[in-house]
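Next up: some structures, all given as structure tokens.
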Structure I
Amino acid sequence: MPAELVVVDRLLNDPRFFEPFRRFFDPVFGRPSIPMETYLRVMFLKYRYRLGYEAVCREVTDSLSWLRFCRIPIGESAPHPSTLMKLTTRCGTDAIEEVNAVLITIGVEANVIDMTRLRADTTVVPADVKYPTDSGLLTKGIIKIAGLVARIHGAGIAPLTPFRDHTPQARRQAHRIGSKLRRRSDEAKAEVLVITGELADVAESTVAQARVVLRNARRVQDRPVRRLRQWIADLDDLLDAVDQIIAQTRIRLAGDTPDSSTRRVSLHDPDARPIRKGNELAGRARC
């Protein structure tokens, strides 16, 4: 093999690279997949030489050194491109981030990486986004919670657990807030605060009911349904996010201002922060 592949091959022999993928495969149910050591090595070749799925599989099959690097016996072909695509979709970016963390750990252990000096490069990309108001986040949270609970019930999990879909009520409250704000008066702002409080009450009721569904759904989480397990995990994260938004809404209704460093402005990204426009902050913007 080329010298570069020899070094990478020796590095990828570390079993810690395979641990991030273990949770995505059931030891009993499902069809056997390709070895993760083969998957990692093929994906390295794909990104190292900027090849597509079909191209890298074709090149691996035609090269004895690449077959050896990917731990594929002579006479056999590389995995089918669709197999690589499905594995990449299944494991997602979380597994890649864990693999990168393992790589950094190994680099530190080998004194190749000095963690006392670290330079980060961040980029702010302008995008058309809706301003993250607490009432808007509560409305979205209520709608998304109802959607996930409907999926779990549709899968036949905890179907007898009562849950009332407050989506129509949340939409009406959001529409009322929009109509009040168009008046641009102090009286309208006071009415908006009252409606926001009612929306927070609806969100609290939705979260309480959804937590009962979540608790009952976890009792049958050992079923070999990967999609169901993902829905349960998504619902758990979403409920925590909506709880945080309800808490900061209560703070604002009490006349105080939530801490901007911990304020939740996104249902999916807890670290997201709004960037104020203006020359005084140009150069201090961060993402």
Structure II
Amino acid sequence: MSKVADLADKFKVTKGKDFRLKDWDPSDTGSLKDKEHAETLLADGVKRLAKMQDRLYADNTWSLLLIFQAMDAAGKDGTIKHVMSGINPQGCQVYSFKSPSAEELDHDFLWRTTKCLPERGRIGIFNRSYYEEVLVVKVHPQFLVKQSMPSSLIGKDVWENRYESIVDFEKHLSRNGTVVRKFFLNVSKEEQKERFLKRLDDSERNWKFSASDVSERQHWDAYQDAYQDLIRATATKQSPWYVVPADHKWFSRLVVSQAIIEALESLDLKYPTVSTEQKAALAEARKTLNAEKKKA
């Protein structure tokens, strides 16, 4: 593979109009078949990512928002852990969004995530996000009732309206220096079952399993339709989706790492330049420190 970054481009969706989820193979590993080689490439990518994040922090003009969505057991937590393992914690913030609180339900559906957006110079990671509002809420529309919205606004256009709000929101972020990259870890139903069984068989992993995981699995087709609809409606050039094959964790992690590196490298990040006055101050500081050494 002459250019590893090309790996991520294959799974990038910038125009969702004709997107069909069934055309994307969850077990695809492209031309890469060697797990050990992939892990070596990932280790190199982690080092590159650490350097790019240091520049992002020093440059302090851009921010990067990474959104992870997936079915249960697709590997979101592990992907975040492995891909971001070399990142300076001071420059990265991770938020996991579960069922909304009473306070969050009293606001619009973007409110609880908006207050968690990354500052300039930082990477923000959303483990699930506002996209839950057109996923789980769409599959279980009774949840709309809990949001206390005016009944006149809960009609057949509610999902299209939410897609439109999301696209506008992400355009706003892009216009103000926040780069958005979205990852759908595309796991197959068969692989999800195997991972659930492994969690049940391993006592040290039982805590990761919930009875609700099986009940939500019964809505598999509805969720697949919901993911297809949202990618069709919200994939843009500025805020693309990456439909990442997730049946092989070693491959999905590599794809995600390369996509993030590509996003950061596109920003032409630089360390701040030192002015003549600052250089003079540095020289004076050196002079003072050297003088202390001589006295000692």
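Derivation of every value follows stated rules applied to the coordinates shown; laboratory data play no part. As the structure is a computational prediction, the values presented were derived from the model and not from experiment. Cβ atoms are built from the backbone, for glycine too; each structure is taken alone.
Here are the numbers for the structure shown:
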item	result
Source structure (of I, II) for relative contact order in percent (Cα under 8 Å, 6 or more apart), computed value 16	I
With mean count of other Cβ atoms within 10 Å over residues 207-214 derived as 12.1, matching label from I, II	II
Comparison of I, II by mean count of other Cβ atoms within 10 Å over residues 135-142 - largest value held by	I
Origin of the value -19500, where helix-only ellipticity at 222 nm (-39500 (n - 2.57) for each DSSP H run of 4 or more, over all residues; to 500) was derived from one of I, II	I
Origin of the value 67, where percent of Cα pairs over 24 Å apart was derived from one of I, II	I
Among I, II, structure where Cα extents along the principal axes in Å, for residues 47-150 alone as derived comes to 47, 30, 17	II
Structure responsible for -0.67, -0.84, -0.94, -0.99, with log10 I(q)/I(0) by the Debye sum over Cα atoms at q = 0.11, 0.14, 0.17, 0.18 Å⁻¹, for residues 95-238 alone calculated and labels I, II on offer	I
Source structure (of I, II) for distance in nm of label points 7 Å out along Cα→Cβ at positions 15 and 247, computed value 4.0	I
